[in-house]
Every structure is written in C-alpha cells, then in structure tokens.
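What follows draws every value from the coordinates through simple rules; no lab data is involved. If you're wondering where the values come from, they're calculated on a predicted model, not measured in any experiment.
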Structure P
Amino acid sequence: MTIRKNRLWFIVAAALVLMSGQAPAQSLPAEVIRYADLVLHNGKIITVDANFTLVQAIAVRDGKILKVGRDAEILALAGPATRRVNLQGRAVIPGLIDTHSHLHEYGLDRHAPTMNPDLLEVKIEGRTEEEMLERLAEAAKKKKPGEWLITRIRPRSVADGFVNNKTRFDLDKITPNNPTMVHVTDTKAMANSKALEQLLKRYDTSLLELPKNKQGEFTGRIGAGVSLIFYEEIIPKPKPEDLAPIYLKELELWGAAGVTTWSSSLGSEAISAFHYMDQRGMMPIRLAYTNEAGYRDNIHGESFVHRFGNLIGHGTERFWLIGISSGSTDSSYPGVCTTLSPDPKIKAREDCRLTTDNVRGRAAWAAVKAGNRIAGTHSAGDKATDVLMDIIEKASAEAGLTLDQIRAKNHGIDHCTMNPRPDQIERAKKLNIMWSCAPKYLLRANRVMSDYGEEAAHRWVLPIKSIIDGGGRVTWEQDDADLGIKPFSGLGILITRKDADGRVWGARNAIDRKTALLMATRWASEYVLRDKLLGSLEAGKWGDMVVLDKDYMTVSDEEIGKITSVMTIVGGKVIFDGLK
C-alpha cells in the first residue's frame, strides 16, 4: 500500500511540475519550448549549405536559426508574438562576410566632417611648397598653444617635394607653439621640433631611424615605424565615446547593404572604440578583427608579441579577435613588391616593406613563433607574399610546430592584387593558408598591363579560379569605399571579370555565381573563425541573412552586380527594413 501511495504522489508531483512550466527544457522537443521570434516564409531561401538547398521558409529563435523548410512546417513554429515576414517570392541568402575592409576609416572620412571635425587630420592643399607653408601657418593659428596639429598635405606631386626639401626648422617657423605632424602618406611624414621633443623623451635616438642633415641635426623626416609610434603612443587619441557614433553610422550603412560580418586590422583607438560599442550593445553587425597595434613597425613589437599571449578566437558574438596583422608587406598599387623586372622606373617605385629581419618582419616572426595566427595583412605583390610565407613557415618550424599544427592555424593573406603565382598556390595549400581577394583590383588591370605587361594583367590579377583548381581556399573582400557601399558589385566583378569599360581580364579565372556566393559566406566564415556559427542558413547557426530585390540564382551575370538588399537581419533582429 505504501509503495502505491508513493507512486501516486510521484505521478501527481510530475504532473504539477509540467503544468507549472518548470520541467527541464531538455525533456521537451526544442521546437515546443517557445515559439520562434522571427519567421520568413513564402520565399526562396538559398541556404548555401553543402547541397545549396533551396527552401521556402526559415525560423529564428534566440538569435539562432531554429529550422528551415517548407512554409507549413515553419509557420507552425510561429506564435502570437512572432514576427512574420511574407517574402512574396523574394530570395534570401546568408549575411555577407567581408574578410577585409576598413569601415572605421571609411566612417571617419564620410561622417566626421559633419559629425565631429576635430577628430580629423587637417587637409592642406597647395600649388607650391611655399603655398603649403602658408596654409600650414593658417591652420596653426587656429590651434591653442601646445595643441597638436596633425595634417595631410596634397597634391602628392607637391607634397613629396615638400617633405624632401623642407625640414623641421621650416615647420618650426610657422608652428612654433604646437607639436606638428605633416603627412604625405603613412610611410612619409615630417615632424617639427616640438613633436620630436615628445618622441625623444620616450625613446633613445639609437633605437630610431631618424635622418640627419650634414650638421648632424635631425631633419624631422620620419618613416612608417616612427610615425606609428607617434600615433599609438604620443599623439592624444580620440575618446571611444566620440568615435562610436561615427563608427555606428558607417556600420549601419554596410549592414543595410547586406554585410553582416566584416573583418579589419585595427589599431588601439579603434579596438577601444569597438569594445566600448560592443559592451553597450551598439554593434549592428559583427566585427572579426586582427590586432596590428603592437606589431606593425614598432621597435618593441617583437617584445610585445611575446608578452601578449594567444587570444585568437576570444571575444563576444559581435566582436572577436581572429589574428595578428603585420600591417602590410608592401604598398598598394603602384607600390606593389613583385618578382617581375619591368622598366627600372617602375621597379624603383616598388615598396618592399617586409623582410625576415627588419622590425616588421621580426614582429611577424615572433607572432607566428608564439603560436598566433597571421591574418588581415596586406600583401599585394608576389615577392612580398614570398617573404610573408617564408615567415609563416620558418617561424613555425623554429617553434617546433608540425605541419598539422601549422595547418590548424588557418593563416590568411589578403588582397590578390598581383598574386598568388602557381607555386604559391601549391605552397599555401600545403600550409592551409587562405586567400582573401578584392575585386577592385581587376578594375585596375589596365594599369598592370601598362606597367608589367599583358600576361601579368590577365594571369596575375585575382587568379581565383586558379586558386580553387589548385585546391586552395579563397574568400571575398570589398576593401573599398570608392565603389560605393555595393557589395554585390564586387561579386559581379568576380563572375564577369569585366572592368568599368566592359573589358574582360583573365577570363580563365572567371567563377560561377555559386562560387562567388561561397566566397562571401561559407568559405568566409572559416576566415573569421566562426564556421560553426556563420556562413550558411542551417539550424543552430546565427540568424544572419539578407533579403534581396532580385533572385541571385536566376538573374543574368551582368545583373548580379546590381542586386541590393531590401532587408538585413543579424541574430534574428531586423537591422534594415526596406520592405516597409
């Protein structure tokens, strides 16, 4: 009798628990724990899974995809509070993943002049070097004593002569009360005496490469390494709360265009600002970043790497670290570092910044040896890429890593401006290095032909099909604000291989639309180290997707570049709605 009573009480207690809603969640089917937060139906969902499955509808709950399938089964997951979107036949793709762009910099250029002009460098233009001095003097008068004056001077033809012919003493006459930096490029600048004083308070002159005149005095001319020290350690940085509204506005624009995750190399001020935004829930789209603050051209970069530790993959759902960037191995075109031997004048402008034993190379070597991943590094020419691959392979060997351990790092090399060569494709396959390629370089193939010959233009610029056929891995990057915020224009270029005049470059390297979409979704998710959570529309992955105005799978190749987003969803939340 006692046993029967106990059994009865157990049944009653279990029933009460179920009625109270306190049953363990895992005891119920996942689909009935709670209704979906968002359901999209009556559409063409291009899942970009292994089979490129097409379905009618998709449900999202708690930021992740709950289920994809036919309308009836997905709508059954919708409750009273579920947001339902009738796609009316529209196509949906996974959110685009841009593996190399600089949205924070685009934002400053685009929005800071009206939102917060004090954050920007002062732009100085002059027709002669003397006119440059006059303009600098006018800018200095607007500054308070002791306040920094940071300028960028144009046009380049006059600016180069200014930095080559003038010295800090010329700047001292017109900016006597303000520490001043005059930039032509990131690698060519000049500092006045007050600026140099602040540098020399921190660093022994024997550690710095500072040119001197015949009298043994510093000229004030500085290169990339010292320029970075100024920006990272000496010049006052903008506050995160001042940068955040500007960054936010730019991220919203790219999100509206269909980019739901982007990647960039960041310095310390951008890292701090995005961390500030992430902690306050201000990130509309996801950012997978590489850290270049302590590594590029810094005389203490090698030491910093050893002290920093390995945090690759660490972060939140909106902001995480994916690697270490050494900045750039060479310059952008026409300063690419190649193995080609054209006209000596062309060769003289090649800017080969990375060697295995210079400051930048030693920092990259230390990063690899410490077990970090190299990614987000600009490498435009094939010769510069050789050096970067040497560092990855040899520093790994010095660290005692096996080939499998090297492959597990998933190193990345960015741009494909004039690389990789066939032997580099094979080497990258062996080391499991990814290539991140920017369509914009195809628009400049005519210049490559003029400088390096027709074969280089057709075979060396964006050799994407060659990479894939050689067993390599490749992703899409926009890396450009000049094309407008039109990511599908870049995908269209990869497919048609046409420049702005309609000329086809390297037709043998054209790819189909599925491959282009893979580069910007599932394959790109590997680059940002979130392949289990991003890149396709499958149950359990983050609910990032884009509703399109045209069907990506059926429009003509020429029309793909004109596709736009009419709705963008990140983590199941609609961040842009053009259907209203």
Structure Q
Amino acid sequence: MFFKSRKLWIGTLCSLASVSYFAQNTSLVKDKSAYMPGEQVIFRTDAQKKNVEIRYYQKDKLLQKQKLVNTSWTWMPPKADYQGYLITLWDISKNQPLATTAVDVSSDWARFPRYGFLSKYPDMSAEEQQKIIENLKDHHINGIQFYDWHYRHDQPLAGTPVAPWSHWADVGTRIISGKTVAGYIGLAHQYRINAMFYNLNYGALRGYGYNGVTDQMFMYKDRDHKEKDVFKLPVSEFISDIYFTDPANNDWQKYLAEKNNDLYKVYDFDGFHIDQVGDRGEVYDYEGKPVQLGHAFADFIRAMKKARPDKKLVFNAVNQFGQEEMAAAPLDVLYTEVWGPNDSFADLAKVITDNDRFSKYSKKTILAAYMDYENADRKGEFNTPGILLTDAVIMAFGGNHLELGEHMLGKEYFPNDNLAMKPDLVKALRDYYNFQVAYENLLRDGGSFTEIPVTSVQGKVKFNSWPPVKGQVSVLGKRFQKQSVLHFINFTNAGSLEWRDNKGTQTEPAAIEKIPVSITVNGNVKSVWYATPDQMQGMPQTIKFKQKGNQITVEVPYLKYWGMMVID
C-alpha cells in the first residue's frame, strides 16, 4: 500500500548517496535469473580450480558431476519445463561445499514467482543500475515491481508516445529520469526478469479534467455525487490529493487502458502491478449505486487483460481486501500486503493457504510483509532472526516474500532505506533464495498440506503440528503421490510468534543436532533425505532410517531455523 507512512520519507532519496546495495562477492553466479527449456546456463566463479568438483542436483538426485577446469563454463539442464536445480562447487579435499547456486527452468515466471522491487530513478550510470539488477538476478528474482516511477495516476506516461519527457516529478515531487527507467527495464530483460509498472487502479490527481477524466467516472461518499471519495495528502509534500475513480466504470477502464497503451509504446514493461488502498467504506458511483469494491476490482482486472492480453497482471489485495473475487479474475499471481490483525506466523500462513484455495490452487502468492517496521523509522539494521523465521514460514508454505530491491524493504513506502542488512543476513538470504529455487518442485508445485505425526524419541525437543507454539518445533506436513515432506520450523527459542518483529527483538534459535524422531508413514519407505538452508548451503543429505510397521525412526541432522525432510 502506497500511503501509510509515505509522508515521513518524501524528498530524502533523489540521489543514490544513501542506497545500500547489500551486494556481496559471490563465488558462484549464473548469467540469468531463470531459463527457458532448452536454454544453456553460463556459470562463473572465482574459486580455485584445484580439487574442486561441480555437482548438479535435482532434489536429492545427483544428475552429473565434473571437475572444475575453467572459471566459466556452460551447462544444459534437462529439457523439462518448470524444474529447479541445485548446483554446488564441492571441495574434494575438505569434503564440503565451497559455493552453491540454483537454476530455475520455467517458461512462465508466474509458475514460481520471486518478486523484487525498484523505487528510485534519478540520473544513474549504467554501472550503478547493473550492480542493482545483477544482485536481484543472483537472488533469482524473476519479477520486479517498478514502484512510484510514474508521472500521474491518471496519466502514467510523462509526455506523449511521440514526445515522452526525459524527466518528471512524481506525486511526491521526486525527480524521475526516463533514461533510468528504460535502462532498468532493459537490464531486467537481459537477465530474464519481468518488469511490472506500478500504478493505482482508481487514482486521479488535481487537474484530471484536462486529460479527459469526467465526473461520471468517480466514486462518491454520497448518493448525489456531491462529495468525491478522496485521499487527503499533505499539500507541502505532494502535488495533489488522490481522487478515487470507480474501477468498474467502463469509461474509466477504457480511459486508463488507452493511457497504459501509450506507456507501453515508450517503455517495454511486461505488465501492470495494480494497487489499491484497502476498504473505502460505503462508496457510490455517479448514479448513486453502491460500489462493491471487491467485484469492481475483479471487473477492472478483466478489462485490463482484455485490453492487453499479452501483458501480465498483479493486483495488491491490501490485507486480503477483495482477494477472493480477484483470484477468480485473470491475474497471473496473487499479491497480498499484510497488516494487522494478521500479525502472527499462523496468520501469515493462512493468507497463503487462503489464496491457494481462492484460486483453486492455480496461482502462487507473493506477500508484501514489511519487517522491523517500527525500527525502520530511523537508521539501524534489520534483525536477522526475525527475517529468517518469517522467510522460512513463507517459503515452507509455498509463498514468496517481497523484500529485496536497491535495499531491503522495511516500510510500505519503498524508498525508505533506513535499515541495513547485517553480513550474516546477506549470506543467509542467498542460501534461502537458492533453497527456494532448488526445491521449488517440493515447495511450490503441488502436494497437499496435512498433519504428519512426529514425536521425539528422547523427549528433549517438543514437536507440534502447525500452528506454532513457543518453545517447540513446528512440523508442517505435505503429501505428494509418492513422497511425504516435513518442514521443521524452530520456535524453541522464539521470543514472539508475531512475524513482523516490529522492534527487532526476535531471538536467534539455538541450533539442534541429531534429533531422534519417530514419524508416522504410509507404506514402505525407500529412502529419506534432508536439506536445510542453514547448513551445507542447502545440499541434500541422505539419512538412515529404521521402519517398523507404519513408523520410522530417523535423526533430524541439524535444525536452526528451518529444515525439510523428504520421505520417498
């Protein structure tokens, strides 16, 4: 959502002086964020060549291995679509991984969406822009929301398709460079990342009449169309209040579709990231009829898709407002900005599972869930345990966390970069994003959540099924046709079960090793393996087990934040 704390940050970020890139010197990178079936992958490393082996995994299966001969090489993945792979540089002499990355082979980014953002568009060098986009590529981000880049809500393109402006002021008076916007789009496409332009679905600014917006297009607070529904903004910081149009008004839909087409002629965006501001209470159209916004949003989505069927659509369901109706419309992914009272880890998971149900399990979820929210009012650092526990829950449930851009996200006004990432968080997030891609077919590709009973053999660690309990390890079960997957999420030292970690006080869990457990299974077990982003850079580990009837006993090798056990 665009508005809640925006006024605190206007005017601070028209240069790159305060940007935190959180980039690191990686030892294994690839040339793109995702790949088409049959497309070759190019890798690059700075690792020493001696006693290093390249290993390619699909889930727990070692597909191929070869000696590292050069600092760059190519690999042709299997031709199957929508598959994830883990690639590891293995130190033979030390018997441990040196570096790891992942490869996503997917013809449509919406199958496994991993969303990032951009929020600042001053005059920039090509090198500055490339550094930012490369970092997102190295986290496998395959879609970018271009936040607050546009000229006006009712006229996103500054100028005309024939004569676009080189610079303009956004609604918050920041100066935007058209060359920077175009440069970012080009770089995104170079790395196979979708570029989505941000705008409200129903906003108009003062002077809208000059652009052809009529009074009949608006929503009103009364049945006699005397008082427009308006969002008041501070005059000293914004160029205008925002007047809300009726999303279901055919003339408004046609008008904005034409303005979007003007935009597409100048900037090669892949689609429209559509925003709203939540429940507006009782509002009416020009004729005095009540506007049911959930239905109106869905109608707006259908109109935008009809106008440009070649473009992707994402729509922000603010705290799930309108999501059930919108999920049935032609959105490519579902996007929820999460606010109170959805404050617990259980609430966060419920948003994802509700979205699965609303879309009949056909669309994946992206969550805009702002971390360390109160701390982001001032300079400081993100609290690593809060971020990783939240990401563990979101990823285990098959969702994606919008959090990475020029900096990490702490506020709904995206240019806010008050909080920096600590080195341990920088390293851990790379492992978490590798993990999400490498095991995407277990995390985000079918299966059904169900309770799978797990008990502690020695009683030293307490286990519970979802939702989480402080002082215990939560076990999230998921069944596939021939596999059972158990996600172990460690709340044994959790200071709170609220995900946002407003003041950065979530405690770091103590790592637990070699936890003997008994698990209820269906049928004969052939193998058990385990992987965690918190150890061995996410590599799969085969583990021994004993079966007696419908019970197996195994050891959970290592658990800090999150681990995944797969029973074949």
Structure R
Amino acid sequence: MNNGTYYSGLTFILLIAAFLVIMFISGMRDKKKKTELFRSKLKSNFGRLPETFEKTADLPSGNSLSSDDIRRISGYYRFHKNAHCIDDISWNDLDLERLYERINYTQSSPGEQYLYWQLRNPALSFSSAKLPDRAISSMATNEELRCNYQCELHELGKAGKYSVYDSLSEARNYKSKGNIANYLAIAFFIFSIVVLFVQTQIGVLLLITAIAVNTITYYREKAGIDPYLSTFRYLLRILRCADRISALSGRSDNDPFTSEIDELESLVKCFSGFRRGSSILMTTSGTGSNPINMIFDYIRIMLHLDLIKFNSMMKEVADNYDKVDRIIGITGYIDAVISSACFRASMPEFCIPELREGNDTAITASDIYHVLIKNGKAVPNSISTNGRVLLTGSNASGKSTFLKSAAICALLSQTISTAPASKYIAPFFRIYSSMALRDDLVGGESYFIVEIRSLKRILDASDDHSTNAPILCFIDEVLRGTNTVERISASSEILMDFAGRGIACFAATHDIELCSLLETEYDNYHFTESIVDSDIQFSYKLLAGRADSRNAIKLLGAIGYDKSIIANAEERAGRFLSTGEWS
C-alpha cells in the first residue's frame, strides 16, 4: 500500500469520524435547546388551565377522551381497584372524567394512570391512603425542583394508545416455551458452518437447511411476541427515567420524594438482568436502508438472539411483577403530585381540608365552588350541617350545581388534599351519587327502575362494615320517575332510612312536603330566583330554610306564555293549597 492510498483512507476515516462527532454535538445541542424551551414553557404556564382542557371547552360533551384513552388511563385503576372506589354511576353523575381533564397536568403514562386511580380511590382514613398534602405544597413552591422532575417525566412520555398494564397482566400469565428450541437452532446453524469447511457439499446443504428452518421458526415465534415489545420498550424507558430521577441534583431535605426515590433505586437494581443486552430485542428491524441494522437483523434471524432475550425478559417480568408494579406506582405518584400542585396554582381559591375519622357526619364548608365552571363565574356557597340536607328551589336555580360542588369538594379533599373552598371540615366519607340517571333501553328498564336500583346500591353499601367511614350521598330529585303521592311517600321513607343508618345525604327535591316530613332529621336549604321586568334572575346563593316562593308559574310568563294560562294556573294552585284537592 503506497502512502497516497494510506493517507486517502485515513482522511476518509477522519472525515467520517468528524461528521459523526458533529452530528452527536448537534443532536445534544438540539436536545438541550428543546429541554430549555420546555422548561420555560412549564414556568410560564404554571397556574394556567391545562391545554387539553381549554381546547375542549366548547365540545358538546366537554370531553376529549376517547374509549381508547379511557382504556389506557384506567389501567392502573383496573388492577388496583378496591371495594370502596367511586363507582361508575357516581363517576358519570359528577362528570368526573371532565374533572380528571381539569386536574391532569401529568407528563407520563404512569402519572396519568395514577392520577385517575387517585380520583377513583378516595382515602377513607389517615392510614388507608397516602394523602399528599406536604408533597403537593413543596412542589408548588419549589419551581426548579418541580421543573427538574417534569422534564425527566416528559422525557419518559406516554406509552401510546394501549395500557401498559394490559400487557403486563398478560406477561404475568405468559407460558414460555423455553429456549431449548432456540439453542438447538443456534447449534444447527454453527454445525452447518463447521461441516462446510470439512465437507463442502454436505455443509452447503446443511447451511441452506439451517437458514430455511431457522428463518421459518424465527418468524413463527416472533409473531407471538410482537405485542409485548412495545410494553418492554416502555418499561425500559421507565427504568431509565427512574435512574435520571434518582440522580436529580435537587434531591435534598426539601425534596418530598426522598423516601420514594430511595425505594425506586432499590427496585431498579433488581432489573439489571432485564436491561442487560435488551438492545438485541429492542433494535428496530433492519428492513430500512441502514446496512448495519440489516446485518444485525439477519444475525438475529439466524441465531434467534432476540427470542432468547425475550424469554428471559418475560420470565423476569413475571417473577418480579410486584416490583414492576411498584416502580410504575412510584413514578406515577411523583407525576400526579406535581400535577396536583399545578392544579392548585390554577385555582382561584383552595384550602387544605380538615379531615377526621369517625361516624360523626357533620360538615362545615365555606365558599365551596364548582371547579369546572370557568372564568371565575362559579358562585361560592357556604354550609354548616349535620350531613343531611334537603335542597329546594326551582329548576336552574343552582341545586344540581351545588350538589356537584359539594361532592367534588369531598372527593378532592380525600384524594389530593385540596378543597375548592376557603374552609372544609368533615369526616372521611364513602361517596355515592344518584343524579344523572337515564332509562336503560338495552336492559329494558324504565327510569324509575334504574333510579330505585341506584338508591338501593347506597343502602346496600351501608351494610358493609369493613370501614368506619360513613356514607355521603347526593341525590337530585328523589324518585322523580313516579307520581306525586307515591314519590313523596316512598322518598320520605327512604330518606328517613338513610338517616337511621347514619348516611349523610344531600337531596334536591321539588316536593316541599318533604321539608316538613323530614324536618327533625334533615337541614333545610334552598335556592331562589327573582323576576325583574319579565326577566328571570338567579343569584345561585344558598339560603337557609325551605323555598317559600311560588315562581314556577310566573316563570312561564317570563318566557312568553299566554297570560290566561298563567292566571288559570295560579288560581288552580291556590285552590289546591287551600282545599287539598285538585279541581
């Protein structure tokens, strides 16, 4: 080789090396720039509504979550569901899917799943769940540490449209065929190459046979493991995220996650074998233009290296499922706490709830408001009650909104230690509702049947004494699905039974008669309205006592009904009130 050829080759190699170095430096610079922009965005958006919540405000349903989204974000909840979770009826009644979107500032799949689980699993005692008040308060005030965590969680990101938990559950039950067949495939391939150097003709035949057999068996088995690969890829990302979180420079005495990170470090060490050599399995198939990837792809096919690694990884996940679950739970907890801190910063007002254990159902709340009403239009209300309330007032006066406000206040207090109020003092409750019910057309059940089944489930829940937490339920228009006489008779007995069982109940009704029938057990509150110049005006302010106005008929006139209808209706109502009979 002459000097010219030598130096030309060396120059070419140096140019390639320089190009790779420049690409590496450029990539690192771009990554750093993106991180800085994201960090700047986090700081400027702190205290604002979530972007997804703002974008979907004008949608008819108000929600942007598809059925696939719900399936994904509910994964952790479905595998950690307990007997006292928020059931589907209450979840839908209180529009908690929309509440979830309002609170969700999470950056990762574990975070969004853990937050969903939190909302569906309110604490029932100080020992039953970890109330994250101190951690949330710390993240709200420590901007740099908060942004450090958010950047690392953002790097982890989302896992796509499928729940990691569905795949992990299948992995736990996966029946591995073992690696004996794969080792035999490797031995056959190597043997054919050895024979090739001894007996060329026989070796060629054996090599062709080995290639054909190994290729066929490879793709047949590979098709069965493909669904698990995306889960393994994301699990590796979670482990890398755990490494980065553990190394955060902000970790100190004021870091509320010190104990969680210590546990995380210990758990991650258990997966060194899972991570070692995982690139063999996770490298993208070399069907593209990259010749190196293509070469490695052929090697994997011939030697079944990724199948062997897959079986060992699958066994490790199955043997350490609880550890995987805990790693996801800790990562999700950190993300959900930061999300709750962002939520607090976006609220016009909040307080740390004063919760207590025991059967006393008394509630004192000041300035409760509905967190889903935007632009500061929510009207705050205060109440002090024994826990049993009858709400009266006309339609659209604010009864339903107040019921939801009180229910959400109790829920957020027992989940993220954040009450949308200036003061909230109450016990831990099991929370139920019976509000936005509909006919079951598929099951062939009328509204009334659906309603009484809904109420019966609350009575059945009171028979469960596995917890000391009393029940708090919210009912909108008790037994609206039947006639007046039977409605008043049955609903008074049901509500009296609630009181006898120690159930706290906020019930809205149009039946003023219930106020008298239940006055010894239930506190009376009402909403009212006024008609000014033929215009209906609602104050949405909660007032003590029962509703005493008769504005329902006047409201007909306010929106343009004929005066004769109004007059005749007033006269008919007056006669009934004086005689007790309709004429």
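When helix-only ellipticity at 222 nm (-39500 (n - 2.57) for each DSSP H run of 4 or more, over all residues; to 500) is computed across structures P, Q, R, the figure -6000 traces back to Q. If P(r) over Cα pairs in 20 Å bins from 0, in percent comes out at 19, 48, 25, 6, 1, 0 when worked out from the coordinates, which of P, Q, R was used? Structure of origin is P. Could you figure out which one of P, Q, R the value 12 for percent of Cα pairs over 36 Å apart, for residues 248-535 alone was computed from? Traced to structure P.
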